[in-house]
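Asker: As structure tokens, here come the structures.
Laboratory data are not the source of any read-out in this text; all were calculated from the coordinates shown. Just so we're clear, the structure is a prediction, and the values are computed from it rather than from any experiment. Cβ atoms are built from the backbone, for glycine too; each structure is taken alone.
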Structure P
Amino acid sequence: MRTFQFKLVLTALAITAFFSSCNSLKSMKTKANTISYEAKPSPLEVRGDSIDVMVTGKIPAKYFDKKTSISLNPSIVYNGTAVKLKPAFIKGELVVDVKGATISKVTGGTFTYSDRVAYNDKMADATLVFDLVATKGTKCLAFTAVEIAKGTLTTAYSVNATDVAILAADNFQKVVPVELKGQILFNIDEAAIAAKQQKSNDIKAFEKFVKSGNQLTGISISSYASPDGELRRNDQLSINRTDATYSFLLSWLKKKGVKQVNDSSFYKRSATAEDWDGLKQAAASSDLADRDQIINILSNIADPIERENAIKKLKSYQKMANKLLPTLRRSEITLMANAKVKTDAEITAEAAKDTPMLTAAEILYAATLTADEATNKITYDAYESTKFSIYNKAKVAFPYDWRAQNNMAYIYLNQGNKADKAIELLNEAASLDKDNAIVYNNLGVAYAQKHDYANAERNYLLAKSFGAQNNINLGNTKIRQGDYNAALSYYGTVNACTYNAALAAALSGNYEQALKNLDCAKQNASVYYLRAVIAARTNNLDNLTTNLARAILEDQSLKAKAIKDLEFKKYADTDAFKVAVR
């Protein structure tokens with residue numbers, strides 16, 4: 001009998017505990033609206049390619065049951081889709097098997113929650129929701145879902161795509177300075193040009209140089225006497241040799257049809273009485289036994305008479321006089337010209353051939369002579385644009401020149417939506433030149449177009465290490481990664497007067513700096529719109545409406561954007577705002 005009574009007591013206690021458990025859960029559900037939540041920011045905000053979720057919750061005193069835990073179950077809900085975030089728990093003081101913030105029954109308490117979720121364009125109207133489920137023992141009770149924050153600020157996505165791709169230079173020169181050197185040798189103590197010298201190999205080379213189409217721009221004549229003999233005579237002798245050479249060239253150039261022949265400014269003439277420097281060089285390259293003594297005398301004895309006497313005392317003087325001195329009795333002639341180059345028409349016509357006979361510089365230059373870049377082909381193998389076709393011919397003709405692949409990729413990058421094809425070509429270019437700043441910069445642009453900002457930054461930094469001036473690209477990437485202070489550092493003062501620099505400053509909360517950037521930037525619809533956003537964030541309704549109206553006047557598409565933009569949410573119902581977007 002006692003056993004039966006004991007069982008009845010246990011059963012009664014269990015029933016009491018069951019109903020007590022249910023009642024405490026129901027009570028917490030009923031009073032769930034006393035829990036306060038604060039999301040920062042609210043609305044949510046895109047930073048980089050994600051939304052950072054930060055929520056602080058406050059539970060009032062005498063609310064939380066000591067034996068109960070609550071799972072928060074956050075999610076981002078948009079267009080019927082729910083993206084679940086990491087779960088989190090808060091618990092009563094006697095709950096030991098759940099990790100989370102402990103809330104006092106007597107005093108209440110607080111909790112914080114944070115997570116990050118990848119952003120996509122459909123999340124502009126997203127809502128952060130907590131689905132609360134309370135658990136006590138074996139009993140669970142779902143609470144009414146709580147909307148923590150509604151909508152997403154997407155101002156960070158308004159960064160202008162100003163990443164700069166670089167076209168490799170063709171290095172083609174329409175004016176190519178060239179020159180040809182030669183000389184006329186004279187007999188000792190003579191200034192007359194011997195018949196043999198008038199038909200020498202140097203003169204024949206001059207004739208070929210002129211006939212090849214080079215356009216002469218000037219002639220330099222420098223005449224010398226050997227350093228043996230009396231100084232005054234040598235001085236006059238070198239002058240006479242210059243005059244004789246000039247007269248010979250004047251007559252010779254007339255026969256060749258050179259138009260500038262009678263222009264005195266076309267010639268530059270000089271004479272050196274005693275060519276001691278020439279003797280020193282000749283001795284240094286000779287096989288004379290006392291070569292070093294000759295060089296020592298020429299280097300250390302300044303007086304020309306003393307120097308000449310010292311040299312004449314050397315054992316090898318006669319051999320030197322016979323072998324070296326005749327080479328110093330000369331006129332040195334330099335023909336200066338602009339080389340003959342193909343005309344644009346000639347280059348264009350040749351580039352149109354299946355196998356152009358052009359230099360690398362010429363064929364790359366040919367591509368710049370056409371603006372045709374458009375195509376509707378899927379693969380670059382069948383690309384029909386003239387420019388792309390020319391670069392492809394350059395790629396075939398000069399397989400070890402990275403510039404063709406780079407410039408083909410450049411076309412893709414300018415067209416957009418073809419980053420993968422650009423990357424394929426740029427990787428080929430990088431394999432040909434592993435330390436190339438241009439190629440790595442363009443790889444950065446390609447990855448930025450794919451929204452792969454980690455790889456974009458890696459390639460931009462690599463390009464910078466090889467000398468690329470690409471701080472704008474790096475600054476843009478840092479905005480997209482949500483690192484606004486780093487972006488401002490890259491823009492610096494050089495690129496401060498730009499929309500993107502102002503955007504970075506505004507997103508970092510430095511509105512004063514942002515407005516300074518906008519003041520010196522090129523004024524357009526985007527600039528006015530950003531001014532309006534800053535005005536909204538700083539509670540300046542007059543500036544908001546003035547700048548928003550100007551932005552819409554410049555670009556009517558901004559009207560629809562402004563009406564939905566949560567940056568203006570708290571002003572949306574004001575008459576001033578309605579007038580601005582009218």
Structure Q
Amino acid sequence: MNRRHFLDLLKERREKQNQQSLTADLLVLEKEDSISKDFSISMRPPLLSGLEPYTGSWGVREISHLLRRTTFGAKYEDVKYFQTKTMDQAVSELLSNPDLSVDEPINDYGVGNLEDPDVPFGESFIGADFLIEREGLRIWSVKGWWLRRMINQEKSIKEKMLLFWHNHIPIQMSDVFHSNWNFEYLEVLRRHSMGNFRELVREITLNKAMLFYLNGQFNSKEEPDENYSRELQELFCIGKGPNAKFTEEDVQAMARILTGWRMNWDDEEVRFHKEDHDISDKQLSEFYNNAIIEGRSGDAGEEELDELFDVIFDNNEVALFVCRKLYRFFVYHSIDPQAEAEVIVPLAEIYRNNNYNIQPVLEKLFKSQHFFDTANRGAMLKSGVDYQVSLYREFNVPLPPDNELFERFDTCRWINRFLIGLQQSIGDPPNVAGWPAYYQIPNFDKHWVTTDTLPKRLQVTDIMLIEGVPSENFPFPLDVIETVSQLPAPEDPNKLIDNTIEWLYGIEVSTGVKLVLKSILLSGQLTDSYWTTAWVEYESDPGDPMKRETVKTRLVKFFYYLLHLEEFQLS
């Protein structure tokens with residue numbers, strides 16, 4: 001397929017995207033038109049804590065809470081590592097800025113009748129020409145590449161921030177349907193994930209995937225397209241809070257400011273096309289201090305873009321809106337009046353004072369009494385990605401080795417199919433507003449666990465616990481013995497239960513739950529030695545299949561019960 005044919009296909013999608021954008025706008029207008037609506041539905045008791053520095057205990061519960069919110073799951077080896085650090089040191093390390101250089105997705109799909117005629121097996125397809133017959137497989141490969149980075153992440157918030165920004169400024173990879181552009185979009189988010197929000201928004205505005213996803217490619221002086229200018233305000237920068245008073249005229253004026261930016265088909269580079277730019281003056285509303293963006297002709301028309309961002313980022317609503325989104329993603333879905341006054345407003349001030357750099361905001365939040373307040377622990381339902389990826393990380397499940405490319409590809413495709421069932425397909429949120437769990441009043445994170453998704457979650461854990469991902473050579477089920485071996489005193493059933501719950505849940509459970517767990521470890525017997533003897537005998541001779549099977553059978557039942565409890569759905 002040539003580029004012109006591809007352009008025709010994209011134009012055919014334009015009407016569908018317009019309708020999708022309108023639907024998303026109506027959702028946001030309905031669900032986030034007033035912060036005060038949010039105040040009346042909080043199920044968490046009002047908190048007295050604010051952004052004062054946290055001075056409480058620093059142990060497994062606190063570390064696990066921090067890790068579950070800032071990474072995908074709390075790997076026990078990471079918990080042990082951060083026990084050697086102070087809370088300040090732990091947060092600073094998680095927010096540190098490691099090397100951003102990354103590998104590229106490669107052709108790990110092209111075997112048998114799936115061979116890619118343009119990209120040899122094992123080589124990168126980034127930079128290869130668009131090939132409609134293989135773009136679907138390449139996009140699966142991009143998603144697998146992204147998923148592996150989540151599973152194999154370092155002690156860093158980077159991967160969680162990438163998901164945050166993908167939800168905040170989303171595209172739908174299946175709609176863009178161009179693997180290279182999808183990858184470039186992810187790299188923009190990754191490059192700015194812990195950096196400057198204004199720079200991120202400016203670069204994503206001119207990103208190829210976004211230009212096509214929200215029709216910027218077709219925005220011209222003869223036919224201004226308002227899709228991107230609307231979402232730039234409603235979804236990306238201003239939101240629909242109580243003081244977000246931008247107007248339809250602002251949407252129209254910003255659309256005219258953005259005319260002329262498009263990708264050249266000859267070299268696939270984004271440039272300013274002065275002949276397509278509206279050179280008239282653009283008057284904005286009182287919400288933007290009645291600013292006028294002077295129309296410019298010729299190459300000078302490019303300057304209007306930066307003037308537009310000057311006007312947008314001079315508005316106090318930007319910092320408030322983003323800080324609310326951060327709060328809902330990392331702390332709790334509901335923002336009551338006290339949280340607004342004691343957490344959101346001061347965080348927004350920090351954000352503005354630091355020129356919209358995100359790191360100082362996160363550092364203040366994650367080192368605060370409010371973040372570690374016990375009422376905020378186990379207060380959020382895990383997203384589909386959190387649920388699935390944390391299983392791999394907390395139970396140290398390996399992926400197929402890198403030299404088994406197709407097995408690796410197929411395993412990641414299976415995991416991503418599981419995520420589709422859990423309503424969080426990475427790369428493909430339901431619309432331009434992102435996943436409803438992060439904005440939709442009144443349900444918020446309850447969207448993750450429904451009569452449809454809860455059975456699928458339990459199916460995922462059952463498959464992973466008993467069989468592993470469907471694979472002929474590398475199923476890799478959860479290694480329950482190795483998981484327990486990490487914990488202190490695994491031979492003592494009482495300590496094993498307490499330590500597992502402290503780490504895996506981070507919140508208290510009833511005495512009844514502990515009694516059931518102990519009965520499982522003791523196979524219904526009454527004395528602790530029934531488990532202790534079995535474990536000690538296994539440790540003395542781990543190669544003995546009978547001794548291994550004895551403890552494995554009990555531990556599989558032990559974790560089956562733990563992973564089926566409601567507490568495991570919480571973060």
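Asker: Quick check for you: by relative contact order in percent (Cα under 8 Å, 6 or more apart), which of P, Q is greatest?
Answerer: Details: P: 11; Q: 20.
Across P, Q, relative contact order in percent (Cα under 8 Å, 6 or more apart) peaks for Q.
Asker: For FRET efficiency 1/(1 + (r/R0)^6) of positions 103 and 471 (r between Cβ atoms, R0 = 35 Å, to 0.05), which of the structures P, Q scores highest? Can you show the working numbers first?
Answerer: Numbers: P: 0.10; Q: 0.95.
If we compare FRET efficiency 1/(1 + (r/R0)^6) of positions 103 and 471 (r between Cβ atoms, R0 = 35 Å, to 0.05) over P, Q, the biggest value is for Q.
Asker: While we're looking at this one, here's another question. Quick one: P(r) over Cα pairs in 10 Å bins from 0, in percent, for residues 151-390 alone came out at 7, 29, 34, 21, 8, 1 when computed from one of P, Q, so which one is it? Don't skip to the end; give the middle numbers.
Answerer: Numbers: P: 6, 21, 19, 15, 13, 10, 8, 4, 2, 1, 0; Q: 7, 29, 34, 21, 8, 1.
It was calculated from structure Q.
Asker: In addition: If volume of the Cα convex hull per residue in Å³, for residues 255-494 alone computes to 216, which of P, Q did it come from?
Answerer: On the way: P: 286; Q: 216.
Value 216 for volume of the Cα convex hull per residue in Å³, for residues 255-494 alone corresponds to Q out of P, Q.
Asker: Suppose P(r) over Cα pairs in 10 Å bins from 0, in percent works out to 3, 11, 13, 12, 12, 11, 10, 8, 6, 5, 4, 2, 1, 1, 0, 0; of P, Q, which structure was it derived from?
Answerer: Values: P: 3, 11, 13, 12, 12, 11, 10, 8, 6, 5, 4, 2, 1, 1, 0, 0; Q: 3, 16, 26, 25, 17, 8, 3, 1, 0.
Clearly, the read-out refers to P.
Asker: Between structures P, Q, where is distance in nm of label points 7 Å out along Cα→Cβ at positions 111 and 399 highest?
Answerer: Numbers: P: 6.6; Q: 1.6.
Sorting by distance in nm of label points 7 Å out along Cα→Cβ at positions 111 and 399 in descending order puts P first.
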